[in-house]
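Structures given as structure tokens follow.
All of the numbers you see were taken from the coordinates with simple rules; none came from a lab. Everything numeric in this text was worked out from a predicted model, so none of it was measured. Cβ atoms are built from the backbone, for glycine too; each structure is taken alone.
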Structure I
Amino acid sequence: MVCIDTGRGAMMPGMRTDDVTSDLAFDTLAVHAGAEPDELTGAVAPPIYQTSTYAQDGVNRPRGGYDYARTVNPTRDRLQRAVAALEGGGEGIAFASGSAATAAIAELAPSGSEVVVGDDVYGGTYRYLERVRRVNGVDARYVDLAGDPDALWEAMTERTRLVWFETPTNPLLKVIDIAAAARTIRERFAAAADRPLLVVDNTFASPALQRPLDHGADVVFHSGTKYLAGHSDTVLGVAVTRDSAIAERLRFLQNAMGGVPGPFDCFLVLRGLRTLHLRVARHVENAGAVATFLAGRADVAWVSHPGLADGPHAHPQRQAAMRQMSGGTGMVSFRPAAGGRHGRTSAERAVAVADATRIFTLAESLGGVESLIEVPAQMTHLSVAGSILEVPDDLVRLSVGIEGAADVIADLRSALDEA
């Protein structure tokens, strides 16, 4: 096994990275967490245990606790503890998709209770809460948690069991102060044994930029499809918590609901984690350059990116972002102004821009090495049309990749000029 000299003592052969999490820099964890050389052969790539079941040493005597692959799989085990290590400790529970993780976490709110939700979330989250959980007796209340600091206090009731938000949000890129939300929950329910749990979707930041558990969240989760995997070649979700009772419940739901990822998908995300810190740094650098470019154009009416600090497009929650994030994000959202060379409406220009790019691929999803562009109102957020979460029809969302910044900016410039 590899020995890692941390400067504060070495990792001994055979020791796993999760045993010394506090001693390792994030960059080191990203490379080694869950990716220890194989105990059997010394292979430096994590083994893919492509199996459905395991031979047992006797009746009801599974070897090492491995009995059936829906319940446990060694490749999945590696991924779960890797993401937990990157989120600063706790227990990881992996799912077949981010939506499957959403479904399991939503089960933590029992029938008859309610969930307070940020008013800007992925359309699939809204769809599940409204068309599945509400039908089963769980109400969702949508609140602007990035604006009025008293909004969360006023929104919660004795029926509230979950407070749920994304930060940065999808697709408007609002930033919600995690520590402030955790503090409000503690103060509001100081004497209550069943205070609401704080659930934070960290997909748009990744643990390379933000670790919500460190700021008081009870559960953090990701669509691992995005930045964690980073190559647009797998679908997966993962949740992390430091509360053993919550972890036990999520593991039960993982097994009972059956929404588990296959071992090869786990392997792909493990592979992606090893370059997460490098990729995210480039995503943030490129997105910052793109946001600055867009903010300087007269034919762009609105730009949102947490890294914008000055001018008319300065991010309104810039200070909160600086407190809890180590960088901006790889995402940029903007709204073109009406007009252009063809006298189009702003919504028509949004579609024209998305249709005209060459380096930015017109596609849903985000967080991959390639740049993607979409119009959320007609794509990822079509399910919130007509609701209080409806997004502007002229909004364009960019997932800025790791290509050359000059090239992606030139691509956008050409598309905007022609729109």
Structure II
Amino acid sequence: MLTQKQMQNFAELAVRVGANMQKGQEVVIRCDVQCADFAHLIAEKAYRFGAKYVRIQWRDEALERINMLNASKEALSDIPDFLVAESKHYIERKVCLISISAGDPNIMKGCDPDKMQAASLASMQANKEFRAATMSNLLRWTIVSIPTKAWAAQVFPNDDPEQAVNKMWDAIGHIMRLDTPDPTAAWRKHIDTLHRRADFLNAHRFEYIHLKNGCGTDLRVGLATDHLWLAAEETGQDGVPFTANMPTEEVFTAPHNRKIDGKVVNALPLVNKGNVIDGFEIEFKEGRVINYKAKTGYDALKNILTTDEGVLSLGEIALIGKRSPIAESGILFYNTLFDENASCHLAFGASYPTTVKGGNEMTETQLAEHGMNQSLQHVDFMVGTKDIDIDGIGFDGETVALFRDGEWVI
């Protein structure tokens, strides 16, 4: 369990390093009702650093399951206008957004996949403008996470509930660098390291990234025209830096959605909409998914890949070495925020416009001309194994080793 001082430091990291709230800014905290105590701590910390006003958008995953089991598909797909108006209000106010990602990885197990897909699609369509505001960095945002009983039980099934939660706190505290004398300074040093790697990749201007390992992955990922490699700290449209994911270990950019060929096999389970998907492989040809299968959660994977046309290509490639604190913990978190930072990953669906030069000023047509992918979805899935080799391939055909046996060599 974290000490009170560590909890205070955690909340401060979310406010000051994560979303980097500025004095006089409004703050919106999005979290499940189980996370109320930590949400309140973040709210207090935000006011200490000059927040104008703090609101909390509550969700209740237990109620969401009840609704999914009992409400009709039509009712689940009817997104109230007031919720859309609320999101537009936050965009207009340019709020600082802090999300707490925590919950039961299997909360929707046994629910009707058709109802889940319909509800998810309706929600994504209704919130398209808000998602664009975060993906373009119009809003500064961050995601952090704390344990819940159901989540801890999934991660540590052989421990009693209290012990499992305590183990989760210990793991998260180490990963978030809360066990260092100055967590903020530790994060600044870590961010600098990631940005040096991004600078190296940007200097080389690779045409392709080639991923290959012993479990069957052999994939060439073309990179978008004028792509930019980004790392932990990004810059909001207001010029203020922020760190979107905490923890984060990745250096990432946009694939070219017409230049992806080969096969990729998942390295870790994917948890999406309360369903676990595992043992899956995806085959690409000329940037599109042409075949897929899964040992666990096939219907959930199918629901992702039938959302729209754009989800059949990739919107992100991210590189993470096997010696990251998350990877070295040896813990499978069943939570994308953590697991994607233990392993190189790809994402089905939308590209971030920030990962191409001048992307925020481009029209959708201009982005498409650069090979940027567009979709209602953006779903990360993990592909980096301990034996993965990754090469950068230049336009002149020169090959540069980036990873050997799962770790950076640059």
Structure III
Amino acid sequence: MKVEQAYLGTLLKENYLINDSGLKASQFEQAWHIALFASMKNLVGKGNSVDIATLSIESNLESFGGASYINDLISLANPQKVEEYEQLVLDAWKEREKKNILSIAKEEDWEIAKVISSLDAINEVRDDDHTSIADALVRVFEAPWKQTSQPKGVLTGIKRLDDMTNGFQNGELTIVAARPSMGKSDVMLHFAKQAGWNNHLPLIFSLEMPEKSLTDRLIASTGGINRMKMRDPYKSLTPSQKENWSHIVGRVTETNIQIFDGAGQTVAEMRAKARKQMHQYPDKKPILIIDYMTLIRPLHHHNGNANAQVTEISRDLKGMAKEFNCPVVVLSQLSRKVDERADKRPFLSDIRDSGSVEQDADVVMFLYREKYYDKDSDNKQLEIIVAKQRNGPIGTVSTIYNEFTGEILDAYHTRAV
């Protein structure tokens, strides 16, 4: 019952989660909770908020345990664990249903086939992922005679890369991997800015770099400012840079980037935060960008097995992309064995603690800079190597990278500021 209390308290505290609930009132055990959840769903269905005042109008508060009990529920709220609570409530309901079926089956001497079918029915509580082949074929039947345009994903502003991938696609997991200091963070911010300027909602989960550093980098790359100057803009910026400052800040503001810089976040915590942002910005399609893979905290320890932990995380990230029907882009480190080869361009097997990452990812991109290995080189190219693309070609895209400002350009791209 404690889990039911925490779950309902979370919904009371964060009303936007009520519509996301996959539970039915009848799946709660406690009578107060059944009545409360039904009233909450009714209120939300009418477009009302849910609090003690609206609940008292909807029903007698005593049928929910009274105002003090509702306040006690809210004190147990934890939005980051809402999915865990929901699953536990559902599991408890299934266990009760199983025991009830087996008890009745014993009393009434059911045939084994009836017992099995009744138990199977318990797991059929959700049917929103079902499509009959007949319905699917209706959608494509006229395709040979009807011109359609392929919907573009979240574009990167790098023309050759966009031509190759058609942008980051809904429901797909993209891994961007490189050795440290290769430019991963600047590529991440470039993707986020371009997404924001194209009216998407970039959600950055930075598990290593603090928000201030990311904000400084966003300003530097957008304004073409050496980021060393961001340590003390008052002393370091030139008069022309100061004159252009408000315009640069305005352009960064227009990206509408949301930054979450807590360390050791789990996929479940990121999912809860993303869902809240999606409700706050219902007119914008999100893109989730995570820095980086092995800093995500797994839900299970797996006895310290790094491969098993990354496998769990990779699977959950892919599940999140499908659940939200949005792109999920995750940065990843490459193992040191890349540096031991003559040709230091990465392979798929170089992804650190790869586990099932290669299998789960729809797209894998590597970053490579010659200047990273030859400090005296004047080569400003940063190669984006598309090593895997489930639904498209692979190949290499060359960009121009300014390691001092963090700006990334290609031959077709003009600066956005």
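Some observations on this one:
- Computed over structures I, II, III, distance in nm of label points 7 Å out along Cα→Cβ at positions 43 and 243 reaches its largest value in III.
- Answer label among I, II, III for the case where Kirkwood radius over Cα pairs in Å, calculated from the coordinates, equals 24.6: III
- Cα extents along the principal axes in Å, for residues 323-378 alone derived as 41, 25, 19 - corresponding label from I, II, III: I
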